[in-house]
1. Figure out for me which of the structures 1, 2, 3 the number 3.7 belongs to, where distance in nm of label points 7 Å out along Cα→Cβ at positions 71 and 247 was derived from the coordinates.
2. Looking at relative contact order in percent (Cα under 8 Å, 6 or more apart), point out which structure of 1, 2, 3 has the largest value.
3. With helix-only ellipticity at 222 nm (-39500 (n - 2.57) for each DSSP H run of 4 or more, over all residues; to 500) coming out at -9500, pick the structure among 1, 2, 3 it was computed from.
4. Comparing structures 1, 2, 3 by Cα Rg over 2.2 N^0.38 Å, which one has the largest value?
Structure 1
């Protein structure tokens with residue numbers, strides 16, 4: 001019996017428990033297969049998925065911590081282990097509190113602005129109309145790549161807001177993004193005209209195939225790091241909601257704000273957090289400082 005059995009078990013576990021978006025499932029599968037390889041390298045050679053114990057979790061976490069990985073990366077990997085333990089009926093094997101594993105609280109502080117505008121010249125080099133509109137939806141509504149491909153305007157367009165169905169979103173978290181500008185309405189109307197009742201995926205392709213087209217077209221056009229469009233959305237919304245630029249874009253530091261300004265800052269961050277599809281206000285610091 002070899003570690004191939006553990007690998008097979010984990011693949012089957014993922015196949016029969018499709019929790020979350022396609023991207024979430026793919027990330028989880030990759031983490032679990034990495035864990036299987038690392039357990040084998042650590043001398044645990046006769047495991048099955050049902051064999052998971054606290055010692056295995058401890059070994060993996062210690063390996064990841066010694067590898068100087070970011071706190072966020074380690075937390076994501078532990079979340080996959082926690083999912084594994086729950087699926088085999090051993091939820092207690094992975095502590096619910098990451099602090100019990102010696103994992104520090106993640107600090108959501110931006111290290112310089114990652115915001116970017118959608119370059120019109122480079123956008124014109126994108127030949128696939130679905131990809132072009134996906135990029136415009138990312139810029140106009142602060143969408144993630146997956147959301148911008150899966151969005152179906154017939155379902156999403158609520159007139160004054162864009163409704164994002166949970167199955168399109170990271171973590172299955174549905175949300176509403178207000179339609180505030182003429183630019184947003186124009187982009188959404190263009191999507192309506194192209195796809196009708198469908199998503200930004202051509203009829204002859206599925207999501208994974210269209211994601212590959214998106215990646216190929218954006219790379220060829222020189223449109224890299226398009227998550228920066230989401231950062232720009234967050235920073236623009238912050239300025240719109242507060243009346244001043246966010247810290248990461250040259251505005252006042254959070255700890256310098258007091259009274260009404262402090263309350264305005266907090267309310268803006270809460271709004272942005274909801275519009276971006278995050279469940280916590282602290283992560284807005286990654287986008288806005």
Structure 2
């Protein structure tokens with residue numbers, strides 16, 4: 001454990017999750033001030049000393065009705081810079097949802113690799129370490145950041161939620177595309193450890209061009225099994241609906257969907273209306289503010305605070 005005293009801040013919009021993490025760590029959230037100016041600019045500063053401290057700043061970088069992802073990113077960067085200027089020994093950015101993590105490679109000529117640009121911004125603010133949950137592409141994330149990173153997997157959380165729902169039925173872990181096969185495999189191992197039973201594996205063929213999905217091949221045996229589709233995030237839900245429909249057509253008895261981050265763009269009405277899906281689970285890295293009350297009955301929000309707190313403790317141990 002690091003001998004340096006620690007402090008945990010949670011910026012505006014992330015206070016609820018930050019408070020739960022602080023409770024797990026058995027420390028109070030550190031006080032800070034955030035001010036808005038008439039022209040849209042802002043400032044944030046700590047309200048007690050951070051000199052020589054091991055400081056963690058929690059802020060989930062999703063857009064909402066109050067602030068865009070860009071605004072949240074800017075606020076996090078400026079606050080971390082202010083902490084370093086105030087003498088913080090080490091600053092760790094805790095970004096449960098990391099914006100721009102999906103744009104990690106070029107798919108067209110002259111495409112930006114925005115994940116790398118975000119990493120450069122973190123480095124420019126002298127941020128020492130980054131903790132995040134279930135990024136889109138782990139290798140791209142780790143290669144983009146030159147500072148140390150901690151990646152928290154949601155497979156154990158999802159497995160703990162799904163295991164009691166199986167009721168003794170055989171299960172299969174399904175990736176909605178070939179690129180997510182490793183994530184589904186991690187979930188498969190976690191579910192096997194939870195249930196003590198073998199869990200199958202399957203994945204969907206998927207191609208995307210100009211926002212249009214194609215490909216309908218389902219690889220793997222799902223007949224007579226409970227299919228659990230695992231992804232990093234849910235945006236419109238079209239990928240999950242497509243995979244769930246294919247699993248049902250192939251003989252799956254029930255279908256559940258699980259992801260780390262629930263963006264639920266425009267409320268994702270097709271997802272919540274789909275009869276192919278029996279239940280959906282996400283973590284609270286992004287509050288489900290776009291989900292209607294009626295749709296929320298089909299949604300389970302899992303508490304990620306313990307996983308985040310454990311990652312913070314691990315960082316302290318590595319110091």
Structure 3
């Protein structure tokens with residue numbers, strides 16, 4: 001018996017296993033084609049490089065510098081960029097490069113956790129509103145519209161005023177100020193998808209609401225949510241830096257980029273590098289996330 005005969009026999013004996021295997025192979029092909037298409041986009045490649053550099057900087061911060069981010073050095077106060085201090089030093093003699101490197105950790109932590117919380121809140125509320133409709137939809141949509149009418153930063157400042165300053169409260173404030181966008185997107189997706197024939201067939205077969213939502217609707221609604229989350233990450237970084245700059249977020253000597261900007265605002269004529277480099281880092285990181293998010297949106301858009 002040849003190998004082909006054995007494979008044919010196996011396929012006849014286990015048709016269900018063959019179908020599962022074919023489905024897995026099809027999913028792998030789709031994922032491979034998606035990755036190829038994504039990274040053919042120049043913006044995606046540039047954005048991915050910047051994002052990867054940002055993440056690696058945050059993760060390996062202790063190995064990228066030999067200085068401490070919070071130990072003052074009276075002999076190195078306000079030194080201009082040099083071979084020893086490539087980004088110069090601040091008014092306490094601390095190495096600005098070191099503080100920026102450790103500041104990447106703060107920005108990454110705040111952005112990922114805050115966006116994660118807001119994503120979960122918005123997705124759950126949007127799913128309930130879009131799937132069940134009626135009073136639940138009216139109530140959630142009304143609250144969403146109220147939250148959506150306020151600028152995110154202004155709403156975050158209001159929450160900080162109620163909760164108090166500090167990074168933990170900044171994360172909570174950003175999450176509570178940002179969930180409405182996800183809610184609107186998910187609700188719209190659910191309203192559209194729940195009218196399709198395969199959802200009606202699932203109801204006729206007696207599937208539970210939870211199974212329909214999590215197995216059939218949510219996977220088909222995730223593309224715009226993923227794109228939005230990618231674009232919300234740099235927004236969270238900017239909000240955290242803004243709040244820290246205003247003294248409402250991270251507190252000195254914590255090495256937040258906003259704190260570094262704030263410490264250098266009164267020394268622009270003497271030591272412009274203190275504010276220049278953290279501002280440059282914010283610009284580059286935000287640009288990288290936006291480039292990748294825009295490319296992701298283009299690739300996932302079925303009309304393109």
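1. Values: 1: 1.4; 2: 3.7; 3: 3.0.
Source structure: 2.
2. Details: 1: 19; 2: 13; 3: 24.
Of structures 1, 2, 3, the maximum of relative contact order in percent (Cα under 8 Å, 6 or more apart) occurs in 3.
3. Details: 1: -17000; 2: -9500; 3: -25000.
Traced to structure 2.
4. Details: 1: 1.13; 2: 1.03; 3: 1.28.
Between 1, 2, 3, the highest calculated value is found for 3.
Each value in this text was obtained by applying a stated rule to the coordinates, not by laboratory testing. Fair warning: this is a prediction, and the values are worked out from it, not measured in the lab. Cβ atoms are built from the backbone, for glycine too; each structure is taken alone.
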